[in-house]
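The following blocks contain the structures, represented as structure tokens.
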Structure 1
Amino acid sequence: MSLTLEQVKRIAHLARIEISDGEALTTQGHLNGIFQLIEEMQAVDTRGVEPMAHAQDVSQRLREDAVTEGDRRAAYQAVAPDTEAGLYLVPKVIE
């Protein structure tokens, strides 16, 4: 697939982008290059290839899930304007 100069200008118009003829020619070349690369990638036979979550087969080092700070809810709520039953009360904003 390749775009014509008129198609590039129409796309620019629909996107509300003002584009000169020179910029349209340059953009046409860039877009056609992208479409050519996409066509090459789609031509590759990927049957039997398992999808990967990452380009490299690596595992993430995980830290131990442990509590590192104490419970400070009472201290935080002591300075809050209004609380009730351990919850912060806020003004109603939607009627």
Structure 2
Amino acid sequence: MATYIMLVNWTDQGVRTAKDTVNRARAFRESSKAMGVTVGTVNWTLGAYDLVISFDSPDDETTTRLGLALAAQGNVRTATMRAFSETDMEKIVGGLK
């Protein structure tokens, strides 16, 4: 499984229904499980993004499906990045000349 970081911003709709954000996060965890994704952390943040989510997913296709399903609800816009652990980076840089 690969690790991903999702940067999340609320849409106008998401802000109007901000009181539901914790319940939406719980529902996201459950729907993610159904796709074979394991959510690590959901953090509400100050600054450029409203939430930062880390999760493990089987592949890029599943990750894309998850992001589309989340965005289709209309509460958020997302930007998702592949993340590499220290062990992953050891393997990656081990191949440098």
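At-a-glance table
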quantity: With mean count of other Cβ atoms within 10 Å over residues 33-40 derived as 13.9, matching label from 1, 2; calculated: 2
quantity: Origin of the derived value 27, 15, 11 (semi-axes √(5λ) of the Cα gyration tensor in Å; candidates 1, 2); calculated: 2
quantity: Identity of the structure behind 0.7 (criterion: distance in nm of label points 7 Å out along Cα→Cβ at positions 49 and 81, calculated), options 1, 2; calculated: 2
quantity: Comparison of 1, 2 by relative contact order in percent (Cα under 8 Å, 6 or more apart) - largest value held by; calculated: 2
quantity: At a computed 5.8 (mean count of other Cβ atoms within 10 Å over residues 57-64), which of 1, 2; calculated: 1
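Coordinate-derived values only; no laboratory data. The model shown is predicted, which means the values in this text are computed figures rather than measured ones. Cβ atoms are built from the backbone, for glycine too; each structure is taken alone.
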